[in-house]
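In structure tokens below, several structures.
FYI, it's all coordinate maths here, none of it is from the lab. Predicted, not measured: the structure shown is a model, and the values here were computed from it. Cβ atoms are built from the backbone, for glycine too; each structure is taken alone.
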Structure I
Amino acid sequence: MSFEIINVFETEISKFFGSRYAIAVDSCTHGIELCLRYNKETKISVPKRTYLSVPFLAEKMGLEREWRDEEWEDYYTLNYGDRPIIDAAVLWRKDSYIPNTFMCISFQYQKHLSLGRGGVILLDNHEDYLNLKKMSYDGRLPNIPWRDQNIDMVGYHYYMTPETAKLGLEKLEDAINTPPRKWSVNDWPDLTQMKIFNK
């Protein structure tokens, strides 16, 4: 199956959310990780109630982690710099992209567009798009044999497979026409009470 179907999926997702670009990845958490690495962040600020893979990124990447109390809805910001990284894992709303940000959406099996696994980074800058696309795909651009490329950055094996993109396209129309679940911050426990975060 050709990787071209991933480009088609990315185009349709960017149209729905209203971003200029979308980069399909294998999970929302990996999308966030790529953006943190790309921004060269040294610290993340995480709500106490969220999915635990996000604060685990601090340990994985050697970042300082700050907890905060926040009654967030649909999304929250992880950093305070000029290039906001937004965890929007549960967001599903047309034209909801926030300009000049990296917004990461989840397609995990419980999410509105349920693909079992997967996610997307929404963004609006062409240079950022090219660099993050390469980072997601082992430092290379897709559809060009890697042996024919002069790899110029560290890459990560975080790309979405063509099979997942195909499933996304098959389910997209129904997802657009179906009202999404409304998530509450109380759908997540207070992570600061867990042993793993109190060592």
Structure II
Amino acid sequence: MLADDHAIVRAGLRALLDAEDGLRVVGESADGPAAVQLAMAECPDVLVLDVSLPGMGGAEVAERVRKECPEVKIVALTVHEDRGYVQRLMAAGAAGYVLKRAAADELVRAIRAVAAGGTYLDPSVAGGVVGPRSGGPAPEVELSEREAEVVKQIARGYSNKEIAAKLKLSVKTVETYKARSLEKLGLHSRVELVRYAVARGWLAEG
């Protein structure tokens, strides 16, 4: 589902996404309240949400949608690169954050990543996101080389299945590394794991 107040943007996004295998746009809205109503009616797998919407801001829309339809994954699509916007949207429940100036395939990758249960942060803004929610420094816990590699791939938006193929591991092994990393670091979600990786500068690596 698309939520953006510019008809030309929505038309371009629809054309882009409908042309992708396995993706289909099920609805569009041009303002915040309509986005919430349509999301509740359609329960899309992914909501591509403009941060600046008339009637209700993107963060409030995200909070409402996540409350009413927690299974809907949200990708924020915006011109804003400010760290405050990223943190606000992620805190509101968005699993992805993509800049409108990004390449088209980056949005597609973000949608596929969050649909698979992952998290995606545009590389241009990832470095501005702070560590865990407590606001303190990232915990200095030693991860094994494999655990660190899995966390890096999670932070880059890859699904467990993609990570398994990339590192030549089983999906179950990847899940074990992820669970062990969360436990070691005292983190409680994939989003917090991404914040940890960002704080360590891992997304800035090649």
Structure III
Amino acid sequence: MDLIEIEKRYEKMSDNELVKIATTNAHGLRPEVFQIIENEIKKRNLNPDILKGAIAQNKDYSIEEIENFAKILRVLPCPICGNATEKLNGTILHTVKSFIFFTQSKKEPIIACSNCLDKKNNHAMLTTAALGWWGLPWGFIKTPIYIYKNYKAKHENSINKPNNTLLSFTLSNIGEIESFINNKEKLKEIIKAKEY
């Protein structure tokens, strides 16, 4: 697609579509497209930090830089209970539900305080223990594995630094975080929207 077509395409986008693409779906854009995005942002009087989100998705980060972004998320209130005193972390919920010849398994990362993360992991273990076994053959195979994975994930919920799940979440959402780094309400939306 040539630059004129790309420019016309961006012109036709709504403000919300432009922000969404710039903050979440700009990985791999050609360098000259950033100028088109910047022009659209200026023309519409949108927050100029939105361009930072597009650029952020195309940068390589050190582990220290990712940890610094994660620390910004850790001090937000818990999106589940609202607790603002405990630092946030992430976990993966592993669930299996089976119905004779059909087995559904899910892996869902969430960000919250350690108490809420523990409760969510416990709920995933109970759901899997009650509903996971009933499918042939995958229910029998996946159920004990997923129960163990939830149990293991609980051990990282209350560590004193950003855990691997939070670091992965941070890197996956780096465009939005960079764009709204000074907007606490928007950051709260980002972690809440990602409560899978």
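The value 3.4 for distance in nm of label points 7 Å out along Cα→Cβ at positions 52 and 188 was derived from one model only; which of I, II, III is it?
On the way: I: 1.3; II: 3.4; III: 2.0.
For distance in nm of label points 7 Å out along Cα→Cβ at positions 52 and 188, the value 3.4 is produced by structure II.
Which one of I, II, III has mean projected area of the Cα convex hull in nm², for residues 36-123 alone, as calculated from the coordinates, equal to 9.8?
This value belongs to structure III.
Here helix-only ellipticity at 222 nm (-39500 (n - 2.57) for each DSSP H run of 4 or more, over all residues; to 500) was calculated and came to -10000; which of the structures I, II, III was it taken from?
I
Quick one: relative contact order in percent (Cα under 8 Å, 6 or more apart) came out at 15 when computed from one of I, II, III, so which one is it?
Checking each candidate, the match is II.
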